[in-house]
Structure P
Amino acid sequence: MAHQRLFRERPQYRLVDHKNIKPENVMKGVHLIGHGGIEKLVYKEDLPIPVPNNHEVLIQVTAAGVNNTDINTRLGWYSKKNIKTINNQKNLNLKDLENEPGSWTGHELSFPIIQGADICGHIVKVGKNVNQSRVGERVIVRTMQNHNNEKKTVGSEINGGFAQFTSIDSREAFLINSNWTDVQLASIPCSYSTAEGMLQKASAGKENILITGASGGVGSAAVQLSNLRGANVIAQCSKEKSEDLKIIGAHKTIDRNDSLIKLLGKNSIDLVVDLVGGKQWPQILEILKPGGRYVASGAIAGPIVEFDLRTLYLKDLIIYGSTFNHINIFHDLINYIERNKIKPIIAKTFALKDIKLAQEMFMEKKFVGKIVLVP
């Protein structure tokens, strides 16, 4: 049954005895040593444990989700010189990406880095300007951070969760009170904040919403969060994932290779939440109603699209790009979790040392929800 497939992974809650944690000087973790293939991921057992500065907390990472951004960063996909789809990097000359912006913020990355945008863990040490009472808290970390107009992303400009410990600004580590497991909580920060940010930016409500790439982490989050708003949710995905998406709130599914115009009709959709881009993109403008809205935060089928400006202005369409979010987005997510308004969707867990296997499964795109690593 689809329901059994979707929720087959039920990892147990991982208890941590904080009083007895005595980290040595080194930890296990994964270094990304440069742009390129999966060989650029190096598992190490002798990485120095970070020392929190005055405003930081040291988190023992108990689970870390895998995201498209991990793959994008490794492949150098954020560089404007890389116009290929995420799954088609053949014949890409990585030398062309040297000294090129390789992060969300458009800055060159300094390797090696520790990736991992999704973090759940427990605070085991605090800087001198942080209240000692925070030690022992179970926390999740906001992925996209913005302090003093400086934008940084966990797992890119800030070392992330693909290690046993990470040091994070105390303001970005949020106490969570939930009966969810650590693995389940680690499926939320990046994908759900991206989806919630998209929906809030586009003022999503009780209307017809099409979500492309709906079976992935952000897409499945957008399905649930749109359903919370009372929307009529249409999910675009492969046929084999259709029933799984209906379980979590899609009212209708359409195959990713089918014609949007034939199946939905012109001027039929109020809002498109797009994570795909690619060759099918021109149809999106056609199916939007006059005055309709479009919001994007991904382009896994290709970043370069055909765009007829006449359709944009003659239909009075509104187009949004969405990446960095106000901190209120994260507070809203925590509220959804603590009130059990959303459900975590865990496809599979891997040990951190098996990160290459996890990323290979991720890139095959044959699952619904999230893959999570356990240090």
Structure Q
Amino acid sequence: MGAIHQFVAGFSQHDAISNEAVVLRDIFRSWGHPSDIFCEAKRILPELRKEAFDVETFQATCKPEDIVLLHLSIGSVVNDLFPELNCRKAILYHNITPPEYLEGIQQQIAHNLKRGREQLARLAGVAEVVMADSRFNADELEEHGYGPARVLPLVLDLARLRSKPDRSVLKKYNDGLTNILFVGRCVPNKRIEDLLSAFYYYQKFVNARSRLIHAGSYAGTEQYHALLLTFARDLELKDMDLVGSVRQNELNALFRSASLFLCMSEHEGFCIPLIESMVNDVPMLAYAAGAVPETLDGAGVLFREKKFDQLAEMMDRMITDKPFRQSIIEGQRARLKRYEERDLEGELRAHLAPLL
């Protein structure tokens, strides 16, 4: 029985694609296939080098009956090595953020995104099986000449999302203030500045006893992070925490302390924190961009115009109007139930059937 290996652009903790690769690896092994994860050595965190391996060593052991699944998300050496492999091939597309969002903020990331877009165009026709984690992403593949793309929503380990929260974080944020939460990398396409603007109206005109929390790494985007801090000072915001990267138990505590999840992002290929909000019964108010409406699938509250004063009023209603809030939570629970009832492992096997 041939192996099923995975190529990723980077491998780290608290990273959605890395986490999914681990879940898929365990699934492939449960099917009886040898399975490992490969990446550029310099993109693997030192403490994780028993979980992922240097892609440069892969070709020497690659066999024609093996399958390699490429997670396509950014420009990377693995995307160049992939077409050269003498084996069966599949692609799972997670979307590549348009590089324009990072121009002038982080040129290296912008360069990698531009490179990824170029590699995306060159990889059309290379893989026998093409998948995307949303219809939004699948449509983009088809526009680039990939032919019919199958949709496989992100395969998540929901048990991690339901695991025990950090008690010290719970104690810190359960202090009587109303917590508005957003989770996602501190990058310009997430439009954290719009998050600050909406919170300004909420805190100044609706609820002075409120706090904004943003959890997400700003490694590589320190300049953008500094601009956000300056903007927050100009707005004279109080009780605003840009907490950076957090561990899973800390993240769970943030969700369980939150009264509302507010998403202003303008480019999302899936948006896992929306599912995390559903798991934790946190009502969601989200900008209808990218795959966000698809991921919500009728849950939460969507908006299509960023009128910050009106958003502040809606935030208040979602928090204080108990029947309205409960109806939103019930809708989110129904959406989560639909997600959990899908046999994603069976869908994965069906999508890979031409290669198995």
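Read-outs throughout are calculated quantities, based only on the coordinates presented, and are distinct from any laboratory measurement. Here the structure is a predicted model, which is why all the values come from computation and not from measurement. Cβ atoms are built from the backbone, for glycine too; each structure is taken alone.
The figures follow:
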{"quantity": "Of the structures P, Q, the one that 1.76 was derived from, the read-out being Cα Rg over 2.2 N^0.38 Å, for residues 117-188 alone", "calculated": "Q"}
{"quantity": "Among P, Q, which structure scores highest (criterion: FRET efficiency 1/(1 + (r/R0)^6) of positions 45 and 285 (r between Cβ atoms, R0 = 30 Å, to 0.05))", "calculated": "Q"}
{"quantity": "For 14 (relative contact order in percent (Cα under 8 Å, 6 or more apart), calculated) the corresponding structure among P, Q", "calculated": "Q"}
{"quantity": "Value 37, 21, 19, calculated as semi-axes √(5λ) of the Cα gyration tensor in Å, assigned to which of P, Q", "calculated": "Q"}
{"quantity": "Among P, Q, structure where helix-only ellipticity at 222 nm (-39500 (n - 2.57) for each DSSP H run of 4 or more, over all residues; to 500) as derived comes to -6500", "calculated": "P"}
{"quantity": "Per mean projected area of the Cα convex hull in nm², for residues 37-172 alone, the highest-valued of structures P, Q", "calculated": "Q"}
{"quantity": "Structure responsible for 2.4, with distance in nm of label points 7 Å out along Cα→Cβ at positions 77 and 229 calculated and labels P, Q on offer", "calculated": "P"}
{"quantity": "Origin of the value 0.15, where FRET efficiency 1/(1 + (r/R0)^6) of positions 53 and 269 (r between Cβ atoms, R0 = 35 Å, to 0.05) was derived from one of P, Q", "calculated": "P"}
